Structures are given as structure tokens and as C-alpha cells.
Structure I
């Protein structure tokens, strides 16, 4: 397809060419007519001069004079000269003898001229090759004859040809100049349009940086200014939309809850990363495809229910793959862009909530159970004393010791529960201070050393070197005492317990190793749970509350440390704690 510039240039050139051609033809015809008219007037004047020099009364007496004059004037005028009498007889002719012409009174032009029926004083006849002028000769109000002058048009045409050549050359030059000017005009008209077109193309390609230079305030200039304003407005709106889209995408993709949108054909139009994580599927398996019933069976049922009812649906799904989860599903029907109803599904992973609810239930049951045991003992022995056992001094003392021991156990249980509650609620602040390892651990070892001897346990403290650490002294002491107490509870007489510490690169470690009964492998993941006991009978006999290791774990994490347990049944257990220096 030709460009607008080329089409305008072609139109201008054609119009100018037609105008020049029409003008040339008109001028040529006008020039020819003007030239013939001027030539006719000249011939008429010259014929009048000839007529005035002749004595037309002597036609009958001196006919040879007329023949001589005709030949003479023919040479002077370079034209044929014919002299005709009043009766139409040729009396002189420059081309052939007059007798050969005879009488010309029947010739229309001669007859009209003899009757003096003329325009502008003469009659003119133009044939293909000759111009003839008939001039009446009047004397005394009467027509005495006719002078006919005939001029070959070859002479005229040769003259006109020179004029036409000059005119044609001039018109061609004018045409070329007009074509060049029209091309420039077309370029000036179309250049702003081309710039506007390019900007419009860029806008269609989401490129809004280009602007149209506004040179004039005409219609094209106002159009260019409007396009510039539109481009700026579109750019601003698109940037705003993109920012909103990025924010929305970021929010959707970073949501912990799953977001799923299906259309009226139950094809997925939107899914965030949580959905892929919940169901362990890839983008290519989900987007723009129907939900796989093998993977989303229960969810499909809920979606169909929401579409059928047109109302919100809320339910829970229990997933077992890729891992066990409890998902709360909220489905809202929406009208999509196409005919039909789609659904937006929001999925919340409530597994931790359900786990916490279960832990709370178990915690209440465990606390009730743990409190019930000492309270029952206290009540039973108190009732026994009231029933008369107090009269026996030995039984009284034994029962009072049991009551005292159970009350101490109840006190430790309540104290541990309060400490654990404060640690978990972050209400027990950790005050870190620099302290040497030996001055931190040696007093703790001396505290438990006497108890170790009573239980016939071999205790050893191993410190590779002395270095400075940052810990909360009281809380860290609680960690070590709980670990050592746990080791003493599960290590039979004759066994050994080793407490050691050291550092490696940018971390330091503390280790408690015992040769006790050990922990079965299946129980290792649960030993830090509250009230969880590997050997419940031994734990209660030792006065343990079942909260020691739970407190240890929380205090270690408060110090930004990690705890690791290695154990073999019948060979012993190793607790390793690592902290940043």
C-alpha cells in the first residue's frame, strides 16, 4: 500500500499536470486564434492599402495592370493576391491566369463580400492549409470589387510551432517546479501525521516515552497535542495499574493462605504459591486447566456445591499428601467475565491451630493428672492421721514426711508451670552479661556433686579452656541444673555423668553425657513436650514434674542456641547445646 505522502504527491502531480496540460492547450488555442486574428487584421489592412492604390474604374480598359499589381503585392506579402471585379470576375491573380478562375460570384464568401456583408470590414475563411481574407472595395458607397489575400497556413504553423515549443518548455519547467513544491507540501502535511502514527504505534506497544513536536496550532497541531496528553495519561494510568498489580501479586503470592479462582468451566484462572505447596502441584499442571479430581477430589465437591447453590460454602479438608494438613476452605461464588458462575476459594492451613488445641487439651489433662496425684496423697495421709494414726509416733512421722515430700513436689510442679508460662509468653526477660565459663559452670557442678555421691554416681567436670560467653546467669544455671537432674533421674547407681564445655570457631558448646537407661528412638522427637515421660513410673518416683526438658528447650532458644539429643537404650544419653560466641 502506498504511503499517504506518495498518494498526496501523486494527486498533486496529477492535478498540476492536468492543470498545466489544460492551461497549455487553452493558451495554445488562444494564441493560435489570437495570432490568426492578428494576421487577418494585418492582411486586411494590407489588402485595403492595395485596394486604395488601384483604379477600379479601369478594370475593363487596363486589366493587365490588375494582374501586375496582384503579382507585385503577392511577392511583397508572401501570399496569394486575387483581385475580383464587381460582377465576380477575377481580374488578377498571383498564382494563375485570371481566365482560369472565371466568375466567382457564386462563391459564398465572394457573394457576401460583394454585398458588403462583412464583420469588422472583411470576411475570413480558414481551411486546413490556407487563410483567406475577402476585403470589399468601396467607392462612392458602392462595392466596386473584392481583394482576396490567401496565406498558406504552413507559414503560420511554423511560427506557431516555435511558440508552442517555447510554451511547452516553459510549462514543463513550471510543472517540474510545481511537482517539487507539491512534494514538499505533501511532506510537510504528512510528516506530522507520520509522527502521530509512530507515537500511536508505540502506545499500542506500551511504549509511552515518545512525544510529537507541536510546531503549529492548526488542526494537526491540536491533534498532536491531544495525542501527547493521551500518551502521558495512559503512561500514568498504566504505571498506576502496574504498581497496583505488583502489589496485589506480591500480596497474593506471599499469602500463607491459599487462593484459588476457577471460572464457569471449572478451569483454574488464578492460584498462588500456597496452593502449589498445599497440594504439591506445578504451575503447568494447574493454570487454565480443570482441577485434577485425583488431587482435588474433596475440593472439587465443595466447588460444585458452591456453584450449584450460589451461596458461600465453608468446610474443612484433611490432606494426607504431601504432608498431613487440616485445611479450612471458604468458597465464594462470583460471576465471571464469561457467562456462568465461577468460584473464589480461600484455603487456610489450620493444622497448627488444631495441634495447639490438642496440646491445650492434653496440657489441661496432664496438669490435672499431675496435680491430682500429690493432692490425693496429701488428702489420703491427712485423713489417715485424723483417723487415729497420729497416736503412733512412728507412723505419724512417716506420714508427715510423705506429706512434706508431696507438698514439695506440688510446689516444684507449680513453680515449673509458672516458669514455663513466663518463658513461653516472653515475660521472663533474658539479661545477657559476659562471664567466664569456669566461673559459670564450676559452682553448678559443686551444687550437684553432693547429690551425685548420695546416689552413688560418678560425676566429672571437663573444661577444655576458659573463655568468655554472654548468657543470663540465672536462666543458664536453670538449664544446666535441669539437664543434670534429668541425667541423675535416669542413671542407675554406679553409673557416671560428665559435664563438659568448649568452643569451636564462632560457637561454643556444653554437653551432658550420662550412662543411664537411654531413650528409645521413637520417643526422641517428643521428649521436649510438656509432661511427656519416657519412663513414667521412674519419673514420678524421682519427683520429676515432666516440665524440665520443655523449660530447657525454651531457655536454650532464648539464648539463640540449639539443642541436640543422641541416645541408645541401655547405654546412655548425650545432650549437646551450642550457642553463638
Structure II
């Protein structure tokens, strides 16, 4: 019995042998037929829901392969300050938010840009005290790698006088012997975020990879599930049917599995085990347990996530040379090389996939060292290990990525030529000779390195169409920056079929052909006929996951 038919569409299947179609039929949770409108319409029965696409584009449901679901969901209800570059513009927003939420334990602004504090001689702690002196107040950087906190927040978190930190994390101290308000990386800012109304549970999979301690109460679990549902509805509005989460713990897997059992989980989510640099390596047994315990249609694990460095903006990304504007500073490795290599060997021997955050060129090189060590010890296999971000890479490591069959997982809207973040000033974080190997999407693609695209929500909005535009029509920043623009079809492939393949799910979803899961998105227009500089304005009309409509625009 055919439950749903979509006719008169411009279908891009992402199947090389049959790239285009006009109509698609869905029975239950699977695609039952795809082809010409004339043939598919004959499958309609009295109960079949028939939708005339009217020439609109239909694609496989978008797969966002790098997100932080719990944090993104929570940020939907914190104070948004993204895009603002002057603290004077933030002050009235903070006062309005704080007055409306008198019992908020931490006034938290999210999406903050580093520009807010550039060139100011006063410590950030005092600048934030001037805005809100009598309540804990903090700003979380858009990249999730830095927090700026006022005195009340630092004092309540036990950080005002400094604290011992794990490698790679720093409470920056001021000349007065007190914390100056800058908290670099998760070990430093985790205690501040734990003050928030979520108790920091939304950030635990990112900050520590541990479960709540003490365990969440029944009321907290229910509140967290509602929070996740809000985020899930939000991503469905953008045509997304699958997420690869980039942090995780058993708690998040439990919540998502409960939602699935209750029939309330409308998308698919992969959740990794997050190994921190200070964890004993036998903690990787948790990753094996997650992989064994969670492998349903919509919730699964099978992956280990690690960090090798930080980000360029805070000069915590690990580079092979000191930063041009910070002699003697080249970032800091989160993992000791030998320890990281051994973690890779163990995870690879377990048959798990590995994904590692690496921004700087030396960080990328260290990750490839780990993958190469694992292959040498365990033998070659189809591992599909990933490197996340790769904002700078050496020519030699491009060759190594190809040789080691490593996947490049990149985010179009992170690049300076995407127009979301300001381009770096000359001779600050990049040398002149590094531009050619920075955010090198097309360079990697031309070497036949698998290239996956994603947003890294909430670092940037989970708006797939805006990211597609950034990839297809990047800004021209001048001759120093090579053209890394992508073709439309390559970009769409990197948001659908490639991302499914990368997660070993290409025989389940990611393309449109009979037998695969009925995950698809219909755009409100013809994407191939759209001006590349207007792609971000092309709305999502319909999102379907597992054969169920999970978002529909009123015009459909």
C-alpha cells in the first residue's frame, strides 16, 4: 500500500546511475518507487496522500554531520548576542533579559564574537561587571571554545583566584592576581556553564563526556527531553533528517532513546563517546558499550570524538609556527602524541570510527600520525576516520589524508570567505603562505579526499541553505585567497550521500532509491534555477523522515 506520493518534482536522487526523477512513492518508512510522474501516479490508492510538488526540488534529507544538539537546543532559549561587536550594544539586551528572568542563576549570552574584547585594555571581568555587577553573567563564544565571565560568575564557580586546569585549558589571570575573566577551553569554563539553569547538563557531553553527577532527577530528565525536542523541531525546519553529534555521553543517548521509544524522536542522531585528554584509556570501553547498546534506526553510536587543539581566534589552535602576532605562541596540543596515538590504536582495534577536532596544521598532522599508527598496528581497514574542521593544512598532509583514506569534515560557514565571521587581519593568525592551504575545500576535493559538509551548530546557525550558498558562492577576499568554490551538485552530495557513507549508513539513507529510508526534503523552488547568491533565501517547504512529515510550510 502506498502511503505518500510526491509528483511533478525535480528530484535530485544523489544516485550516480539514476541522478534524476520526477516522482517518488513512500510506503511505510521506505521509498517504494521513484521515477516519472506518469508511472508513479498509478500507484496511488484511495488512502494515499498525494502532493503535487509543482516543479520544486526534492533531495535526500540533509545530513548535518557536525553539530552539538543539546547545546544548540539550549541556546535557543539563552540570550543571543551573535553578530554584535560592541559591548555597548549588548548592555541593553542583557538588562532586558535579566529583568525578565530574575531567578536565572546565570545570565548567559551565546554566540559572542571575539571582536567584543579586541583592543580593550580593561580586563573582560571588569567590562562585564560594568554591564551586570550583581549577578553571575557570562558570554559564550560562538565557537564554544572561550567564555568571558564577570566577577560574580567566577566567584560562584570557584575560579576567581585561579584553578588547576587540564592540559589545553586555561583560566587567564590578571595583574591583580585574580582571574581576568577569560576562560579558555572546556576545562576552564565548564564550572561557569554549570551555573546555568540547565545545570550544565546540555554541555556535559562536550565539557567532560561524563553523565550528570548527581544523576538528573525525573523532572530534570523530562525538562531536558523537552529541550531536545525544541532543537529537533528547529533542525527539521531546515530540512535536516540526520545529525552526527560531536559530543556525547550515556545520558544523551538515554534521553534520545526514550524519545524514540515514546514515538517522539523525529530525526536520526549519532552520538559519540567523548574521550578527554585526562581520561584513562580504558575508558574507551564505554565507547564499545555505547556501540553495542545503541544501534537503533534513529539512535546509534559507534564513534569516538577527541580534540587535538582549540581555535585560531584564541590562539589555541596548534600550528607548526608561532602565530604572526604572538611570537613564541603556537597553540597547545590537547593530547600528548603518544597517548593520542595509543587512543587511536585502541579505538580502531575495537572497530570504532574516530573523529578529531583539528584546526591548526600541526594539529592535523598529529591526528594523521595517530591514524597512521593505528593502521600500522591494526592493519588497513575501511575505517572512515574523520578530521573535523582542518582550517589550515600542509601540502604533505593533504597527500597523507589521501593515502590514509581519511575523511575531511568541514564547515563552509566557518571560512572567512563565507561572510559570517570577519576575515582575519593580515599577519595575525595566518601567514601569507598559509592562505592557499586554509579552508581548502576544493583543494581537498580535487585530490579525491571525501569531503563532508556541516554547520557545527550552534557555532553557526543550523541553516543548511546558507551554508550551501557559502560553499557555492564564497566571497572574493582578494588574490591572497584561492578560489575554493564548490559546484552545486558536489555541495549537495557533501550534505547528503557523502555524510551517510561517512557514517556507514549509505545503504540506509542519504540518497533516494527504492528500499532506502524515506528521508527527504522539498525546497520551495528549483535549486538549480536559483541564483547562487540567493540560495540562502530558498525556503524548505517539506521535511520527511522515516516516511513521516516532520515539517511542512503552510504553503504546501
Value 7, calculated as relative contact order in percent (Cα under 8 Å, 6 or more apart), assigned to which of I, II: I
Highest-scoring label, criterion being mean projected area of the Cα convex hull in nm², among I, II: I
If helix-only ellipticity at 222 nm (-39500 (n - 2.57) for each DSSP H run of 4 or more, over all residues; to 500) is calculated for I, II, the one returning -18500 is structure I
When you work out FRET efficiency 1/(1 + (r/R0)^6) of positions 12 and 140 (r between Cβ atoms, R0 = 30 Å, to 0.05) for each of the structures I, II, which one comes out largest? II
Determine which structure produced the value 2.45 for Cα Rg over 2.2 N^0.38 Å, for residues 148-211 alone, calculated from the coordinates; the candidates are I, II. I
Who wins on mean count of other Cβ atoms within 10 Å over residues 228-235 among I, II, i.e. which is largest? II
For 2.7 (distance in nm of label points 7 Å out along Cα→Cβ at positions 116 and 204, calculated) the corresponding structure among I, II: II
With mean count of other Cβ atoms within 10 Å over residues 268-275 coming out at 18.4, pick the structure among I, II it was computed from. I
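No lab work stands behind these numbers, since they all come straight from the coordinates. Just so you know, these numbers come straight off a predicted model, no measurement behind them. Cβ atoms are built from the backbone, for glycine too; each structure is taken alone.
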